[in-house]
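Next up: some structures, all given as structure tokens.
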Structure 1
């Protein structure tokens, strides 16, 4: 029995390679589109999600007042920790349930210039989370 091999021309080989390459490009493009749609919806959902605790910091004389606006975990907030760039210690204050303002007395005394202020929240389950990182100008 004799097996005959079909001879393919160079043109047929180019055509087959073009089909394979086109199919691969289409598969990659479709995968990219589905991935980008999934990731963009994830980013949108995360950006619209209510943050844990909303804070606003004010400097009043030598005191720093932290206004608590709300958030999805504001009822679980137990402690607020503040660290000012250039100072060695963290200042931790108990947050009474339902408190709207927390005052750090004399926290800004002797400070000048712009400094980063980090606010961390400690929740009832023991979780420690960064709530705010802001630059404040001290005079």
Structure 2
């Protein structure tokens, strides 16, 4: 669902981050295997964008995403997500679930492992429903 007024915040080999007019960030993962440095850079920029805009919502488009590697999973669970919640104000994540069943499982594991954080994830198949939920938060 392209938005004509969105602006590109950051892009690299792993994906891209958009600033949406409805005051949330959108991260889109590219298909295929990822390298560690670009993956971490993408998510670091995502956290910085939350602070810069003083927003607390992210639409996470994982539809084309490959499964997280164990290293990525560990870093997101134990470092990035806790820091994004604590320091960047991340509170709401609407996740467009991956087409790849193993990527879905990896995301479910992440959601379970971080459920004690002051943060709410909700998974969606349909983008319209995800956007409606996210904007209402």
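Which structure, out of 1, 2, was relative contact order in percent (Cα under 8 Å, 6 or more apart) calculated from, if the result is 22?
It was calculated from structure 2.
Upon calculation of Rg and Dmax of the Cα atoms in Å from the atomic coordinates, which of the structures 1, 2 produces 29.9, 103?
1
Quick note: the coordinates plus some simple rules give every number you see, no bench work behind them. What you see is a predicted model, and the numbers here were worked out from it, not measured in a lab.
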